[in-house]
1. As an exercise: P(r) over Cα pairs in 10 Å bins from 0, in percent, calculated from one structure in 1, 2, equals 4, 20, 28, 23, 14, 8, 2, 0. Which structure is it?
2. Given 0.85 as the derived value for FRET efficiency 1/(1 + (r/R0)^6) of positions 310 and 414 (r between Cβ atoms, R0 = 35 Å, to 0.05), which of the supplied structures 1, 2 does it correspond to?
3. Assign the value -8500, calculated as helix-only ellipticity at 222 nm (-39500 (n - 2.57) for each DSSP H run of 4 or more, over all residues; to 500), to the correct structure from 1, 2.
4. Taking mean count of other Cβ atoms within 10 Å over residues 102-109 as the quantity of interest, name the structure among 1, 2 where it is greatest.
5. Match the computed value 29.2 of mean count of other Cβ atoms within 10 Å over residues 158-165 to one of the structures 1, 2, and report its label.
6. Could you tell me which structure in 1, 2 was used to calculate distance in nm of label points 7 Å out along Cα→Cβ at positions 30 and 390 as 1.7?
7. Quick one: relative contact order in percent (Cα under 8 Å, 6 or more apart) came out at 23 when computed from one of 1, 2, so which one is it?
Structure 1
Amino acid sequence: MKFVHEVARKVPVFADVDVLVVGGGPSGLAASIACAREGVSTLLVERYGCFGGVISQVGIEGFAWYRHDQTVEAGGLSFEFQDLAKAVGGSAKEPQSNSEALDAEMFKYVADKMIREAGVRPLLHCFAVEAIVENNVLKGIITESKSGRLAILAKRVIDCTGDGDIAALAGAPFTKREKLSCVTPVFHCRGIDGKRFQKYIDQDLKPTYGDWKGDWAMTTNGKEDDMFSPYLVKPFIDAIRDGMLKKAANIDYGGSYSTVSPEGDVTQFNAVFISGIDGTNVEDLTNAEIQGREAVVNTIAVLREYVPGFENARLRNFGMTIGVRESRQIEGYYRMTGEDVMNQGRFEDSIGIFPEFIDGNGVLWIPTTGRYFQIPYRAILPQTIDNLLVAGRCISGDIMAHSAFRNMGCCVVTGQGAGVAAAISVRDDVPTSEVNIAKVQEALERQNVRVF
């Protein structure tokens with residue numbers, strides 16, 4: 001590999017704040033809002049032109065599609081996001097749960113409104129490219145944008161990038177599996193006869209969670225098997241059988257959809273799964289975007305041919321970016337396990353709870369029995385680097401734990417916990433590794449979060 005040597009230069013300081021949150025997805029929004037509500041200066045940096053992460057940028061609107069009558073949750077900002085989206089006309093009834101499907105476009109506005117009202121300082125179109133570390137203490141980041149190379153200094157930093165980018169740049173230890181979960185180009189369709197499509201689903205397919213066990217080799221614990229799931233795989237099996245759809249070696253077709261609108265839109269098609277992609281590798285991401293768009297076009301052709309109501313279907317839009325499920329996992333002071341999430345793990349340093357919802361790596365459990373696990377502060381606290389916290393899908397845990405905490409609702413829980421902990425760390429003038437967890441828990445409860 002060839003190298004070039006960059007010339008040393010002075011980098012202007014754009015901002016000097018109490019808490020810097022990097023990444024404006026569900027965890028970053030929760031972290032920055034929770035932090036600002038605790039009264040410390042908070043800056044939220046996002047690489048795209050909108051906040052919302054996998055909701056507004058990828059197009060995943062099923063924020064809490066696990067929610068049922070007996071589901072026990074942490075509350076807090078998860079419900080605030082949903083309630084505001086519903087109030088401004090930015091949601092619809094989610095088809096398989098007691099929750100709202102969030103409109104990806106309107107959620108951009110919802111996110112803007114909530115961070116402004118909390119007093120968070122927003123910064124869009126800004127990419128973190130380097131960490132400023134002194135004696136294993138994170139002091140801030142270097143960014144690149146249309147304004148050039150700028151530094152942001154902060155007393156505390158929360159990494160909500162999803163990929164653990166800041167933690168990795170700072171030198172915090174992490175793991176990354178050789179065989180990562182598939183990535184997905186989410187897309188939305190228009191021009192559908194919703195009544196005919198719904199009749200096909202209700203009378204012909206009658207899909208359930210149990211259907212995932214056959215085609216996808218999923219394991220359930222039985223209680224989900226007869227529950228409705230917006231599962232759509234048969235058309236793709238038929239198209240492959242008939243020779244209409246030719247599969248690439250690294251692509252699987254078929255999955256699920258979300259909202260069927262009165263206007264003829266069917267949204268959040270999660271129906272293309274591309275394997276062998278590392279979300280931290282720019283060439284892999286490029287290939288996934290291009291290959292994914294071609295696969296989506298093939299998918300729509302199959303829907304038009306095999307699904308009643310889709311005869312005149314057209315692409316409404318692709319998600320702004322490919323959906324990545326897994327990349328780095330930080331090495332925290334506690335590594336969550338499948339045992340924790342499947343057997344109601346309990347921790348003295350809990351920063352919130354999450355229902356026993358597992359979706360991935362061959363397991364699908366829907367939380368209908370009131371069971372839940374707690375998330376320890378130590379799982380969001382990276383080893384070796386101080387004054388850094390991590391929230392979202394890259395916290396510390398094994399692959400089965402990741403199948404639970406990668407979900408957007410849990411990302412909000414870890415984000416809100418990280419935001420409150422960072423704020424209290426600043427106010428008490430102690431590093432994140434020494435924060436008084438009892439104070440964090442009390443503050444979270446004041447923010448309507450169930451901790452235990």
Structure 2
Amino acid sequence: MKNKFLLIVLFLASAFYSNAQTVIENYSYGAITGTSADTLCNPSFGGNPTLGSQRWRRHSGTGNPLKYLGTSLSYAGYNSSGLGGSAGFTFLSASAEDAHRNVQTINSGNVYVSFLLKMTASGGTVGDYFFHIMDTSFITAFRTRIFLRDGSTTGTYKIGINKGSNAAPAYSALDYKLDSTILVVVKYSFNSAFSDTASAYIFTSGIPSLEPTTATIIAPDHGTADLAVFNSVAIRQGTVGTMNGVIDGIRVSNSWANGPLPVNLVNFSGVINPGVGTQLIWRTAQERNNKGFEVERSLDGENFETLDFVKGFGNSDKIQSYTYLVSGEESALYRLKQIDFDGKYEYSPIVSVTSEIGAVELSPNPFANAIKLNSVNTIEKVEIVDLTGKVLITETLSNQMAEIKTDHLTNGVYFINITQGGSVQTKRIVKFN
């Protein structure tokens with residue numbers, strides 16, 4: 001489970017993989033050559049400059065190809081962060097290559113397309129689109145176009161959206177900084193004739209575990225003709241302005257949970273039961289490609305030893321609970337090494353277990369405007385942090401029970417650090433109201 005168990009990366013040897021729910025494009029095409037051959041549609045990288053069955057395929061424009069870049073974008077908590085390469089695009093007035101790639105076919109419910117975006121140059125107050133979804137049976141049926149234009153201040157830009165091409169796009173109220181990686185989640189909803197809707201969520205840090213109730217921007221032209229089916233994503237090099245940027249980590253799914261946020265660790269804790277041993281407990285919500293967990297312990301705070309291996313559920317769409325009993329009652333640090341079937345792994349947060357740490361009940365979870373804590377031992381301190389590690393709430397206590405007010409927090413995933421006896425245990429919590 002990558003990025004401290006917030007997410008599992010489903011990433012096999014191929015750069016593009018479908019499990020009927022999620023399609024992933026991490027641009028893992030190998031080394032670049034530093035020549036003009038480094039184009040996204042180059043057959044050397046599995047592409048095709050004409051329509052065909054390979055990866056990225058040109059559908060319009062000549063010259064000025066889309067670039068294949070050997071470096072990747074990173075975004076804390078995103079499951080396709082820092083993998084493989086990326087794709088570079090440029091706005092210019094001359095003819096330029098536009099390309100698409102087929103994904104799974106969806107014709108009902110919702111489509112979620114998430115990707116990382118880093119703009120390196122902004123130039124243009126009018127705006128033009130650089131990304132869209134489409135039905136390749138009708139190569140001009142472009143829908144849910146994502147636009148770019150200059151921001152309100154130097155060094156910034158705005159993102160816009162429309163469903164088709166007959167209406168001016170709606171733009172974000174916020175400006176986004178150049179040379180900073182953001183996460184964009186595009187949503188297309190199949191409803192009924194001429195009423196499909198399109199919207200986008202934009203994040204500069206963190207990823208909510210639940211879909212936000214309000215999108216960042218909503219397409220203004222929902223009366224535009226609907227897609228017959230969705231089966232392709234496309235990158236376009238606009239002709240208005242001089243924008244320049246990078247796209248990476250494209251994920252396509254029919255649900256929020258399997259798109260930007262496919263798998264997470266619900267909690268991981270431990271408690272010493274006198275006369276029995278140390279009981280470790282953890283739970284996961286959805287698993288993808290999960291071979292299992294190595295349980296590791298450190299008695300000196302520096303060196304970890306592997307105690308055992310606990311088999312995972314592989315792929316699961318419901319809460320799974322795990323327990324492991326350690327022989328011994330000494331104070332120690334514990335962590336889990338989650339291992340994918342392809343050999344990739346990630347460590348969980350470290351939990352400290354001492355005789356002075358008791359099991360802490362959190363209720364409710366998910367929570368709304370407050371979360372309550374209850375333990376048999378004294379709670380000394382409570383911190384709530386976001387996915388980037390920023391401390392949002394700190395309370396010093398000396399009680400076995402506490403209520404932490406959370407009405408000012410936005411909906412999403414957080415971690416709560418609970419200090420008892422000088423040691424800290426960490427649990428995952430979710431705000432939703």
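Rule-based calculations on the coordinates, nothing more; no lab input. Predicted model only: the values in this text are computed from it and were never measured. Cβ atoms are built from the backbone, for glycine too; each structure is taken alone.
1. It must be structure 2, since only it matches.
2. Going through each structure in turn, the value belongs to 2.
3. For helix-only ellipticity at 222 nm (-39500 (n - 2.57) for each DSSP H run of 4 or more, over all residues; to 500), the value -8500 is produced by structure 1.
4. Largest calculated value belongs to 1.
5. Going label by label, the one that fits is 1.
6. The read-out was computed on structure 1.
7. The read-out comes from structure 1.
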